[in-house]
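Just so you know, all these numbers are worked out from the coordinates, no wet-lab data involved. Just so you know, these numbers come straight off a predicted model, no measurement behind them. Cβ atoms are built from the backbone, for glycine too; each structure is taken alone.
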Structure 1
Amino acid sequence: MLRRIKDQRSLRENLMLASSTAFVSGTTNVAGVIAFLAFTSNITGHFASLAKHVVEKNVHQVMVFFIWLSMFFLGAFMANYLVRSAENESKYRAHARPIIIETIVLLLVAIYGHHFYDETQTERELIIGATIFSMGLQNGLVSNISGGLIKTSHLTGLFTDLGSDVAEWVHPRSTKTTAVKHKIFIRVTVLLFYFLGGIVGGYCFYRFEFAIFYFIPVILLTILYYDLLPLVFYRISRIFSFFGKKKQSGHPY
């Protein structure tokens, strides 16, 4: 899922990346809404809230929402900066770094929320900021890898793109190219898994509260591990091949 970029990627790789990261976004967002009454996977609503507090001259809230917006920006900036800095070494390593940072941030949110959170306003604002930062990392990375095709939390833009793609597909003058069909599959996949993640996130938060944030890093680690599977199988096959040759030659183990 992380080894190839843009036009090098297969439909299967894009669908797997879209489904897993959209599920993470949906789970995180709904858990954030239930826990903090705030969106944590996108910032569209936060811009409206920022404008509202500017009009009301609520300085503290203006600062809070400005910091939250900056955290999303910082996450997207860091993801692309890290990828750009390491892309000549290895595409996998370059793409893995933002996922690793996101995993660490969400794991810290899980630990703090599960064991230390006292529901103070300052704690709430800090945890929301950290979660928004992690979603900025994820969105920046996924958009970078897919060449802007996959965005896992901006559903307004996603619906717009989906409407355009479907119109292109059904129009009498359309050539109905495979590329358009693949785009539709990917966008529908993001919507479905975001919604599914939201259901799972809401249900599990009511049952397990902050422990749900331990589950999200597991999904991210699965994304990292997926690209290592061929290497693991290759190493295992080499080991079996090595011992098989020794056995055939009559050498003891």
Structure 2
Amino acid sequence: MPNAGLFDGRLLVFDELPSTNQWLLDHAAECRHGDAVRAVAQTAGRGRFGRQWLAPPDRALALSVLLRPEDPARLPAAWVGALAAVGIRNMLERHGLAGRLQWPNDVFVAGRKIAGILAEQDSASPSLVLGLGINVNLTDRDFAHRPLRQPATSMALEAHHDFDVPTVAADLLAALEAAIRAFDAEGPAWVLRQWSAYDALAKGQTIDVQTPDGPASGAYRGMDEDGRLVLAAADGEPRRYWSGDVSLRQAQYP
């Protein structure tokens, strides 16, 4: 359905916004579950850990969705980021691109990051705002002028042709809705199966993680049933982390 958000929500499109997430946070009281906001150009978007996420017109997708289900237990906030990553990966596959998933919610193609996800809570209500950014038609020149923590790519660079950004947005919303429905039916087991099938990290691989409590390292053991990262530390004991930033000792992805 054109101009549709998630489920029966609306899709609001603006020529330019500083941040689609911030717009929804500021207007949460006026919006309902499933409403989505897309900015043709985003000038002050943000990713995890305060990183900048810009969207030049027609070259990147900046999209945010308001989540306020009647029963929050059926869509736990702890799983929203992972669900979004799976949705993005599945959308990319429909366009012929082989996406891989990296905890907590990163999506890679050919070992380079192609999307960003940021979930933020509205302090005045039970609403969760889910921000989704996808590099659609960005070029190597676009990336050359950005301070990147890790190599980045775009759909156009990988497919060798440009994409229609509104179509990518519609396909992403459809894939995200399908992922939420699958989670509602099967719970975390569905996400864990998806993650295992498309994990960018190999089990046993040594990784470093910058957590809110400081750096950690160990052998990668995957995600547990709560969505936490599991590492085997030097003493062999498992360590579990709710959030963090993963980096590899050797930047190689399967």
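One table, with the values for the structure above:
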{"read-out": "Mean count of other Cβ atoms within 10 Å over residues 29-36 - structure with the largest value, from 1, 2", "value": "1"}
{"read-out": "Origin of the derived value 1.8 (distance in nm of label points 7 Å out along Cα→Cβ at positions 5 and 157; candidates 1, 2)", "value": "1"}
{"read-out": "Computed 34 for relative contact order in percent (Cα under 8 Å, 6 or more apart) - originating structure among 1, 2", "value": "1"}
{"read-out": "Parent structure of the calculated result -27500, given that helix-only ellipticity at 222 nm (-39500 (n - 2.57) for each DSSP H run of 4 or more, over all residues; to 500) is the read-out and 1, 2 the choices", "value": "1"}
{"read-out": "Mean projected area of the Cα convex hull in nm² derived as 13.2 - corresponding label from 1, 2", "value": "2"}
